[in-house]
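S.K.: Following are the structures in question.
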Structure I
Amino acid sequence: MTQISESKQALKDLDKAPKEILRSYEVWARMIESHGSGILTKFPGYRDEMLRGQWRGHRSSRLNLKWRVIYQVNHDGAVEVVSVSRITAHDYRRK
């Protein structure tokens with residue numbers, strides 16, 4: 001079972017994002033809830049990858065050519081928790 005939790009910053013990012021990004025994020029989130037975060041590796045368009053530097057321990061997935069979702073995967077017993085930190089227009093600076 002997989003749960004998704006969005007940070008306050010991620011929710012603010014979604015409010016400011018274009019509608020097409022909101023739809024792409026919803027598809028991304030439903031895929032993870034249904035199949036777990038490992039499903040992203042089967043879809044090369046997401047270009048899911050580990051991040052380095054100040055985002056060490058996080059992952060990034062493409063929502064389109066410009067927008068990314070930055071998240072972390074944690075396990076709480078039998079539950080996989082995907083914590084979304086940011087939805088950003090390819091700006092990886094921590095704020």
Structure II
Amino acid sequence: MTTITIDGDRISVDLAVLASGLRLDPETLRDMMRSGLVISVCEKGENEDSGRFRLTFYSLTRRFRLIVDAAGTIVQSSTVDHRRKGGSGDASV
């Protein structure tokens with residue numbers, strides 16, 4: 001699989017890319033995703049950002065954001081440490 005695949009309304013991101021961005025090992029990330037401790041938001045660009053997508057992934061302690069073009073090429077990425085509000089208490093990650 002390529003890093004990011006866009007097929008209509010479906011966007012797939014390689015697990016290794018997410019794990020690196022959230023600074024987790026892939027197995028831990030997979031477990032966290034299954035238990036709902038990692039969530040994502042996808043926003044489709046408009047006007048000058050048309051043809052781009054902003055993909056944001058949140059763990060309890062980090063936010064990983066990707067901006068990709070319509071072909072799935074990463075245009076920009078960033079990771080920010082934070083504490084997610086409304087998470088499941090004081091779970092350590």
Structure III
Amino acid sequence: MTPAETRLWFEFLQHATPRVRRQRPFAGYVLDFYCAQLKLTLELDGSSHDTEDAQSYDEARTETLEAAGLKVMRFTNDEVLNNLSAVLESLRHLGLSRK
């Protein structure tokens with residue numbers, strides 16, 4: 001896991017309810033984090049996602065996942081590392097909480 005994924009996992013998602021899993025295969029992709037009960041995937045994007053090709057790939061991936069019935073939430077690594085409280089607030093609004 002990246003430093004941002006590690007932080008989000010150990011500080012919140014590992015103990016979240018409903019249960020969140022990491023690195024789950026789905027529709028030909030590996031999702032960073034997945035909550036089956038909420039039909040939610042959380043994707044953390046680093047600077048490698050800033051290129052035009054990467055953005056096109058991310059858009060196609062999001063369309064595929066949404067067509068399969070998932071809600072896709074994206075956060076940047078910077079958001080997780082430097083403004084975790086705002087990220088956690090967004091996750092709480094989506095229905096995740098800490099046990």
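S.K.: Out of I, II, III, which one gives -12500 for helix-only ellipticity at 222 nm (-39500 (n - 2.57) for each DSSP H run of 4 or more, over all residues; to 500) as computed from the coordinates?
M.R.: Traced to structure III.
S.K.: OK, next. Out of I, II, III, which structure matches 12.4, 36 when Rg and Dmax of the Cα atoms in Å is calculated? Working shown, then result.
M.R.: Working: I: 12.4, 36; II: 13.5, 41; III: 12.9, 39.
The correct label is I.
Since every read-out is calculated from the coordinates, none of them should be taken as a lab result. The structure displayed is predicted, hence computed values, not measured ones.
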